[in-house]
Structure I
Amino acid sequence: MMNNQVKSDIDRLWLEFATGGISNSLTIIEQISFLIFARLLDMEEAQHEKNALRSGESPYHIFRIDQQALRWKNWSQMSDGEAMFKFVCDEVFPHLRILGSKKFTLGEYMNNVSLQISKASLLVLVVKQLEKLPLDNSDTQGDLYEYLLSKLTTAGIHGQFRTPHHITKLMVQLIDPKPSETIGDPACGTAGFLVAVMEYLRTTYSAPEFDETRGGGCKSYSCGPLELHQEYVQHSIFHGFDFDATMLRLAAMNLMLHGVENPDLHYMDTLSKAFPEKFPVIADGDKGGLDIILSNPPLKRTLAEDVHPSLLKIAQTSKSELLFIVLILRMLKSGGRSATIVPDGVLFGASKAHVAVRAYLLNHNQLEGVISLPSGVFRSFAGLSTAILVFTKGGSTQDVFFYDAQSDGHSQEENCQENVDNDLTDVLTQYRRWRNGESDFTDRTAKAFKVSAADIRAHNFELSINRYRETRHQKVKVEEPKVILARMRMLEAEIQRDMAELETMLR
């Protein structure tokens with residue numbers, strides 16, 4: 001866990017940017033990411049040097065002998081701020097563009113990076129703050145970057161908004177991924193879901209003992225299920241797509257700092273006609289597909305002429321929230337499963353497209369669960385009501401698990417402090433009980449209950465929990481109107497007496 005001092009250092013770093021004239025949160029995080037990348041490269045070079053001293057072999061060099069001045073440890077110590085600024089702008093960032101293309105998935109998105117810091121004094125302050133951050137531990141690295149990303153509180157221009165970590169964690173737990181499965185997100189943003197899967201795999205399938213193997217903090221775990229799939233995890237499990245290059249840069253850095261150096265990330269509008277042509281194995285479950293998809297697709301309108309015809313066959317619509325459900329089902333292999341966040345309109349919308357998508361989910365696939373989330377989950381969109389759809393590709397639905405989560409265990413304040421009132425733990429408990437057949441879940445007055453597919457079809461395929469939840473009414477005894485009227489007269493008489501006494505005192 002990240003301590004309060006590290007959070008304080010990040011807050012101070014954020015304040016330095018704001019004071020220095022950079023207020024856009026995406027720009028701030030992107031600039032910090034580039035500089036963190038520069039420091040991590042230097043740390044890895046230092047570890048290679050240490051390993052060479054132990055083994056007596058020649059060290060592997062990220063920086064050639066004539067490039068040593070480009071290492072963080074050298075230029076970050078410059079006493080002349082203007083000289084540092086010029087060197088970083090003219091030498092370090094051009095080198096990052098070249099080196100990035102050879103190192104990690106991040107390299108694909110480093111070819112057009114530039115220093116957006118315009119003042120030497122700001123760069124010096126930022127470098128000093130970054131020096132304080134504990135980047136030598138992989139757990140702290142990930143927590144640190146998650147804390148940075150938590151400051152992305154506003155939606156992007158394409159309707160993106162970041163899913164809180166405790167919601168992504170719940171969705172991963174509901175799906176229960178395995179180290180041998182492929183996981184994707186067709187609108188990955190900062191890769192929050194992919195990172196949450198990595199954390200889940202590490203917690204669930206790693207042997208408890210591990211050794212630190214390099215200064216950058218990567219861990220070499222002793223033999224366990226995750227370790228047996230280590231190469232697969234690094235190169236084949238994770239697949240992410242987004243149509244925002246900035247988001248992909250942040251996603252690549254986020255995954256790298258969580259121990260995944262080579263995820264399969266691509267710049268792509270996955271609703272477009274080009275997607276299945278460029279990535280046929282991933283885009284079409286019949287040709288390959290993915291085992292798991294976790295996603296919170298953006299809310300945006302899409303031009304029909306840009307959308308792949310196979311999606312429009314199911315739903316003639318421009319609403320991306322509907323098209324993404326169809327897309328996810330197309331991307332999953334048979335038996336593949338998904339947890340996807342949708343706005344409540346998807347659950348009860350009456351248009352032909354809304355009904356068609358829900359009917360497709362219910363009749364040709366296994367809709368497992370509908371989990372209604374509190375409206376305050378997305379703090380910048382307090383009025384947005386959402387739900388998690390859990391489903392499996394193929395087959396047909398018999399019964400659907402419904403849960404009315406009224407609190408996510410976090411306040412809606414900026415600091416998002418945890419509180420006692422939390423339904424999310426119970427969501428997971430009840431969902432697992434339902435999957436294991438441990439209860440009949442027939443009581444529709446409870447938070448968790450089931451609804452038959454036949455009942456849902458009879459109600460125009462509506463999936464809103466309020467359609468099926470029953471309320472238990474209690475009889476309340478009310479006094480006769482004559483009794484209430486008599487009491488009111490007595491009170492009126494009392495008031496009149498008190499007023500008369502006051503008037504007497506004022507004479």
Structure II
Amino acid sequence: MGLVERFVTVRSFLRILGCTYFVAFVSFGTQAMGLIGSHGILPLGDYLRAAREGAGLGASVAAWWDVPSVFWLNSSDAAVRAVWILGTVCAAAAACGLWQRRALAACLVLWLSVCSAGQDFLSFQWDVLLLEAGFLALFADESLVRIWLFRWLLFRLMIFSGLVKLLSGDPVWHNLTAMTYHYETQPLPTPLAWYLHQLPLGLQKVSTGFVFLAELAAPLLFFAPRRWRHLGGWITIGFQVLILLTGNYTFFNFLTIALAMFLFIEPRREERGASEPRLAASDPRLAASEPRLAASEPRLVVPSEPRPSGSGGVGAVSIALAGFVGVVTGLLFLELFSVPVPGGNEVLRMVAPLRIVNSYGLFAVMTTTRPEIVVEGSNDGETWQAYEFRYKAGDTMRPPPVVAPYQPRLDWQMWFAALGDYRQNRWFVNFMIRLLEGEPSVLRLLQSNPFPAAPPKYVRGELYLYHFTHWGERAWWRREDRGIYFPKASLQ
């Protein structure tokens with residue numbers, strides 16, 4: 001057994017998964033009141049009432065299925081705190097190996113509840129990736145089928161991300177210039193991204209080619225013989241390390257690396273027994289090692305032990321699990337290639353709320369500019385002061401942050417909002433209302449409040465295009481004014 005195989009086990013994966021849940025719950029909990037609290041940007045109670053009304057009169061079961069969450073029992077601020085704190089405790093127990101399966105099952109239910117109720121702020125691909133990995137973890141062991149299910153999840157995650165880039169028709173992916181934009185335009189770059197952005201075009205094209213290698217070629221090795229499979233695993237791990245060094249993608253890269261562990265975990269020996277060398281009964285090595293009994297010596301006959309009665313049930317669960325995942329992912333692949341399947345959309349819509357089998361694909365179309373919203377307040381409508389966010393680009397002298405695996409969810413949503421219009425982002429309008437109200441839970445999501453004594457009378461949103469600076473310039477960013485994003489507004 002090699003050094004990697006000695007430390008990379010299913011047990012160690014489950015501990016890492018517990019750590020990932022821990023980060024996810026704590027990251028959400030520190031922001032929960034400002035995001036979905038009763039006075040937050042998207043109040044949870046209002047959302048659940050709308051979901052119940054949308055399901056129709058007496059359709060409580062439909063509402064529960066559409067929004068599977070324990071918050072239907074209680075959606076108060078105290079319940080929100082209780083859920084994320086309980087999730088944190090269960091995650092810590094799983095990370096420490098205490099009541100591990102039960103703790104992970106509780107984490108799965110609680111994280112699904114949070115994702116279902118989190119609306120725009122918990123709609124990211126790593127949130128559902130954690131749910132899918134957490135679901136498979138309930139059945140994880142070293143049997144062949146279950147190890148292959150994790151490899152299949154990692155395969156889908158990587159291959160989908162590569163395929164959507166090819167199928168999108170985006171010219172910057174096709175001409176290998178995507179990385180000349182990525183470091184600058186990604187949601188939350190790190191300081192290292194600034195330096196890599198300065199690389200010449202030739203190296204940027206090489207790095208874009210490596211993206212396709214990692215997302216399209218390496219996954220094909222996940223089901224190859226051991227040595228090639230390990231090569232695919234190391235390419236995937238190296239790719240994820242490069243991403244986390246240049247961008248703040250929360251726990252996504254850490255979780256993907258953890259999933260890659262299953263490329264190094266071998267199935268149990270008894271499930272590979274057919275390929276193991278066996279000694280024939282007449283083998284001289286066997287004969288020399290066994291004591292011989294005299295012809296007249298009594299022999300003790302021991303009846304063979306029956307197989308454990310539960311082994312058939314375990315196999316049935318594995319087959320059913322593999323069948324379910326196979327059918328849903330098959331439909332997802334066909335949907336990606338726009339191949340119609342009778343009843344396929346209905347099946348996908350039915351299982352979608354559970355988020356346990358998902359489609360993936362990051363940066364299908366590369367953003368080539370970086371618009372940023374600068375939120376400002378004023379008491380007279382003439383003199384404006386900016387609210388500074390904790391992590392997103394704002395002050396041009398402030399370096400990009402290193403914040404992963406924590407996710408500042410408001411800062412992330414501000415990046416998406418800048419790519420569209422405020423009318424498409426109901427949460428942004430609510431955010432501006434909370435600033436006019438001076439809501440403390442929302443203000444705590446920001447780095448600075450230029451109106452500490454009383455909220456401003458007016459707010460607005462200015463749109464700027466941000467660019468990385470070049471060697472020799474003192475600032476990290478330079479920006480161009482592109483006009484009004486959100487017009488001057490007041491509570492009156």
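Values computed for the structure shown
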item: Among I, II, which structure scores highest (criterion: FRET efficiency 1/(1 + (r/R0)^6) of positions 262 and 318 (r between Cβ atoms, R0 = 30 Å, to 0.05)); result: II
item: Among I, II, structure where relative contact order in percent (Cα under 8 Å, 6 or more apart) as derived comes to 19; result: II
item: Read-out distance in nm of label points 7 Å out along Cα→Cβ at positions 38 and 462, computed value 5.8, structure in I, II; result: I
item: Structures I, II, by distance in nm of label points 7 Å out along Cα→Cβ at positions 342 and 470: label with the highest value; result: II
item: Source structure (of I, II) for helix-only ellipticity at 222 nm (-39500 (n - 2.57) for each DSSP H run of 4 or more, over all residues; to 500), computed value -13500; result: I
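Coordinate-derived values only; no laboratory data. Quick caveat, the model's predicted, so the values are computed rather than measured. Cβ atoms are built from the backbone, for glycine too; each structure is taken alone.
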